[in-house]
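K.L.:
There are structures below to look over.
Nothing in this text is a laboratory measurement; each read-out follows from the coordinates by a stated rule. None of these values were measured; they are calculated from a predicted model. Cβ atoms are built from the backbone, for glycine too; each structure is taken alone.
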Structure P
Amino acid sequence: MAIHGGAGSVTRSNTSAQQEKDYINGLNEALNAGYNMLANGGTAMDAVERSVMALEDIPLFNAGRGSVFTSEGRHEMDAAVMCGKTLRAGAVSAVSNIKNPIRLARTVMEKSENVLLTGSGAIEFAKKHEIPFEEDSYYFTEKRQQELLHAKEQSNERNTGKGTVGAVAMDTFGNLAVATSTGGLTNKKYGRVGDSPVIGGGTYANNHTCAVSCTGDGEYLIRLVAAYDISCYMEYKQLGLQEACMALINKLTALGGEGGLIAIDQHGQVQQVFNCESMLRAWKNHHGEGETKIWQ
């Protein structure tokens, strides 16, 4: 199993030793939440949902409770899940006041005939299925407010800041699954939606190839159909997971985008690759071996 807390969202110059420790602790907490389910015979889908919910509950990460502010001072969140065995998927975009958007995305997959619900319609669906909500104050952090104020000082038209969380897993049945969740971009305008809830863009899983969760410059990742592109490299060009992931990162770099991804293949091999200064990440194999890192 592997998880990420975003690529390019932190730099050495703006991260203290205590903050680095907090990130590591948060990643370990979230990784173990999902990994323990796998160790006890749980499904990959249950594991990725549980790990991402844990990341959504930690204010450090740009998802759920730690989501950044839009230009209007609101929180609009996106999330997606996909099952590698069935190719079923569920996603939501531009939702507000949902405690765990990833739970709503899974409910869309399991309780509807749709793949992607957005805005007020997704909220109505959430109420119908008794998904937990939170007040605006639940999502407020001083750090995120300062990021918004700084972004507004820099430009009135530019989206700034980035951050996403995600998880990929393979269970004892050999099934793959992926979950991705994000609060989007600081100072986001016009209902912008990134790659996270786009199936094949930032989120994709197929038992025959891999499960992938992307993070970084969403517009570039959408244009590359990044997560699906990795699967295609493996299925049609017969590349291994590492080669496929690096091919995608090279494409991203050539376009001028920054970001990264975590991926797991049908053999349980994990890759965590990125082309920027940092990617908050952790993984653990079936022997309990793994690592948690931030920097290149």
Structure Q
Amino acid sequence: MEERLSFYDEIQRNKRKSVFLIIGIFVFFVLLGYIISLATDPSYFFIIMIISIIFSLSYILISYYNSDKIAIASVRAKKASRTEHSKFFNAAENMALASGLPTPKLYVMESSQINAFASGKDPKNAVICVTTGAMERLSKQELEGVIAHEMSHIANYDVRFMTLTAILVGLISITAQIFLRSLWFSHGGSENKKSGAIILIVAIVASILAPLLAHLVSLAISRKREFTADATAVKFTRYPPGLADALKKIKHEHSSDEEKKKYPQAVAPLFISDPFKKKIQGAFSTHPPIDERIKKLENM
């Protein structure tokens, strides 16, 4: 008989892995900076760094402080009505009590898909949005499982964590782009050294590969945060079948191309399940395989 999983152990394990992965992105950034500094004049590299930090922080932080408004507007969601969406309000308030968090602002998105997302920089500024399909087709326990998953993202400050990840990935990408574009105008500061050409080639290769590797690591972090949210949802509900059964319904639903157009690509990673249902899974996916998530939940 397979040993039962502890939701507490799952939460701690995935949080540790997320931290190690984000440290990995930071290491990529430091290594890329070191290699570029060898291939160029150190003062020139310092200018690149300043420009990268300004651009990355400006763009990401503006998005961060308005993440809830941007997400809600992009899917054209409307405020939930306590009379019309009482099932949603009851589930959200129950999970707020279970988690010890304030009840988020609630929104409804018009879609036949079963889906939901949470956003906001902290619990006091959080929103949860569910689709009309989720309210129509999920039972009370299933909807509570989905809401608990989204409350978990809020409780774990996942928007803040992924913002930090985005800043680091942005720094790597912008630094690499500025360096590669600068090669059209400069040959670097080490051109008179015998090893100059080799260092320059290494710097070019690193500038091409580092953004891709950093992006892959950020996707791995996203998948770990989904596992963490699933386990934390069990902690809140104490009923793993609720979320597991909701994921089973999500797995077997089929959405038209018209439905998929309602989901902007930029917001898709926020949802509890990939709304585009891409057949290609693995390293390039923002979400873990749904079968793996169901299996873990059934074993808790």
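K.L.:
Hey, Rg and Dmax of the Cα atoms in Å, for residues 210-273 alone derived from one of P, Q reads 10.6, 32; which structure? Don't skip to the end; give the middle numbers.
P.N.:
On the way: P: 10.6, 32; Q: 14.7, 42.
It was calculated from structure P.
K.L.:
Tell me which structure, out of P, Q, gives 1.6 once distance in nm of label points 7 Å out along Cα→Cβ at positions 42 and 58 is calculated. Display every interim value, and only then the final one.
P.N.:
Values: P: 1.6; Q: 2.8.
The read-out was computed on structure P.
K.L.:
Out of P, Q, which one gives 73, 47, 37 for Cα extents along the principal axes in Å as computed from the coordinates?
P.N.:
Details: P: 48, 44, 35; Q: 73, 47, 37.
That value comes from structure Q.
K.L.:
Same structure, new question: For distance in nm of label points 7 Å out along Cα→Cβ at positions 34 and 74, the calculated result is 3.5, so let me know which of P, Q that is.
P.N.:
Working: P: 2.9; Q: 3.5.
That value comes from structure Q.
K.L.:
With relative contact order in percent (Cα under 8 Å, 6 or more apart) as the yardstick, tell me which of P, Q scores highest. Write out the running numbers ahead of the final one.
P.N.:
On the way: P: 24; Q: 28.
Between P, Q, the highest calculated value is found for Q.
K.L.:
Looking at structures P, Q, which one was FRET efficiency 1/(1 + (r/R0)^6) of positions 50 and 234 (r between Cβ atoms, R0 = 30 Å, to 0.05) calculated from, given that it came out as 0.10?
P.N.:
Working: P: 0.70; Q: 0.10.
Working through the options, I get structure Q.
K.L.:
Could you tell me which structure in P, Q was used to calculate distance in nm of label points 7 Å out along Cα→Cβ at positions 114 and 162 as 2.1? List each step's numbers first, then the result.
P.N.:
Details: P: 2.8; Q: 2.1.
It traces back to Q.
K.L.:
Where does the value 24.2 come from, among P, Q, when mean count of other Cβ atoms within 10 Å over residues 90-97 is the thing being computed?
P.N.:
On the way: P: 24.2; Q: 19.8.
That value comes from structure P.
K.L.:
Upon calculation of helix-only ellipticity at 222 nm (-39500 (n - 2.57) for each DSSP H run of 4 or more, over all residues; to 500) from the atomic coordinates, which of the structures P, Q produces -11000?
P.N.:
Values: P: -11000; Q: -22000.
The structure behind it is P.
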